[in-house]
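Next up: the structures, one after another.
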Structure I
Amino acid sequence: MTDRLKERIKLADDFILDYFKKDEKNPVFKAMNYSISCGGKRIRPLIAILCCEALGGEAKDALHFAAAVEMVHTYSLIHDDLPAMDNDDLRRGKPTNHKVFGEAMAILAGDGLLTEAFYAISSARLPAESKSLATGILSYMAGAHGMVLGQALDMEKPDNVVKVINMYERKTSDMLRAAAALGAAAAGGAGDEFDEYARCVGVAFQIRDDILDITSDEATLGKPIGSDEKNEKSTILKYMSIEKAENMITQLTERAEKSLEFLGDKADDLRTLAKILIDRKY
């Protein structure tokens, strides 16, 4: 990461960690805080901030919206790790939420994060129109039309490349699209300015995850290796070689960068981020 991107990640991280200090005695908040504070790349909050800045807003304008997206993302990870879903013991190098707090509290922690996200949006000091737009976008992209649908499609084990890509677009891209749209909304934008960028980056991001699940190690990745095979998941690598998958990542990243041409050098940070994500090791 460049120093500029690191500064924005720290800004988002500090805001999120401070947000969850406000009710430390609440047992649900304790479980929520455990998962949202145990690391993570903060890619979604970063995208929200960068999109806001690219349209002329300030980073601070996007913080509540950025935190909301990260809350929804974290809730999805908590539920993904449950025995009924992926049944994972490690997340970001630490025991998963249900291993620490039990399955019932993990479910409630996820529920709490999901609903707290919309309270965070409502608390932003932004025009009502921006908050209304953000609420609609996030609820649509995170729900049964978007991420939740993607998780359902994942469980159905798609049986060809087209279905796998569709699953990736729902499961992964839609939350990056939400982050980008909320960042745009925070700057007074329409919300769709970065849709193609986020869609392409999201699919490329998920393909990289698939490759790392085979080629990386548990210490680097912070979670068990080979979990896709263990859980009999359908990934793109079931239908193409790693080399072809790498080529697809490159093509998607080029398309993402091309979609930013209308912004000129104002989108340089977003271009840099796209390149960083395709080369990541965890």
Structure II
Amino acid sequence: MSTTPRPNAINAGHYENFPVASLLMPARLRPAVRAIYAFARNADDFADEGDAPAAERLARLAEYHEFLRALERGETVEHPVFRDLAPHIRAHDLPWRAFHDLLDAFEQDCVKTRYAHFGEVMDYCKRSANPIGRLLLCLYRDDDLRHQAWADGLCSALQLINFLQDVALDWQKGRVYLPQDEMTKFGISERQIAEGRVDALWWQFMKTQIERARRMLQASAPLGRALPGRLGLETRMIVLGGERILHHLYEARGDMFRHRPTLGWCDWAYMLRRALLPGRRRASAASCDSGHCGH
């Protein structure tokens, strides 16, 4: 089966909580961001969408690896995703490894559906999320090692938030990204996820997951103040977006089964106001246990 997408369908049908090539970014960089996103979104669909067997999904992803290697050799690739991506890779000297790492993570989704402990989850985040932050820094010619470390932390935190937000959706795909040993510690079974049962044990378990993601998000928040101009504003918006999702998840007492957290207009207005005041101390730095997570 051909892996060539319909040109007008590359990004169709995907809700995003965080800005993608938003108006906050300089116009000159938006085409590159859209091309990177199209690559990641299209490849991710091979692992996530439809009912093709794992072998077929892996074959499609292997083909993407080959397309990347062809570009590395200076060859022309006619696939529309790579035809759009190639000039931006060359113009911005983007690292090939980052694109291969993303594909490695998507390949893992085809064969690994459970994670024994948090270390395994973070290893997945290292390849599924962190390359995006590294690529965005490359677009801005930012090679500061401290900025890269903050970006890694931010991207991993956002990935964890996405896992918490999408427990029910991932279950429908046969996956559980929650650490198995922590589920066992709190007496949480996969049957409970299947039933969408939210009880006291589930809420205690989810509070630990929310708090850890919040701490990671806050640890990476200095990146938004360290980066200049629009990039700093965009980064602060992304951090605040993550905080708002955690806030909604906390308010729902961890019930993403019936109340999947999403961002509304009030959230976006709140985020923009706070992002424009980066020096103001955020109350959200306090523990979510205070009941004010995200406020």
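Okay, here's what the table says:
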read-out: With distance in nm of label points 7 Å out along Cα→Cβ at positions 43 and 187 derived as 2.1, matching label from I, II; value: I
read-out: Among I, II, structure where semi-axes √(5λ) of the Cα gyration tensor in Å as derived comes to 26, 25, 17; value: I
read-out: At a computed 43 (percent of Cα pairs over 23 Å apart, for residues 107-242 alone), which of I, II; value: I
read-out: Which of I, II yields 16 [relative contact order in percent (Cα under 8 Å, 6 or more apart), calculated]; value: II
read-out: Ranking I, II by distance in nm of label points 7 Å out along Cα→Cβ at positions 35 and 123, the structure that comes out highest; value: II
read-out: Origin of the derived value 21.9 (mean count of other Cβ atoms within 10 Å over residues 75-82; candidates I, II); value: I
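We did not get these values from a lab; they are worked out from the coordinates using the rules stated. Treat the numbers as computed from the prediction; the structure is a model and nothing was measured. Cβ atoms are built from the backbone, for glycine too; each structure is taken alone.
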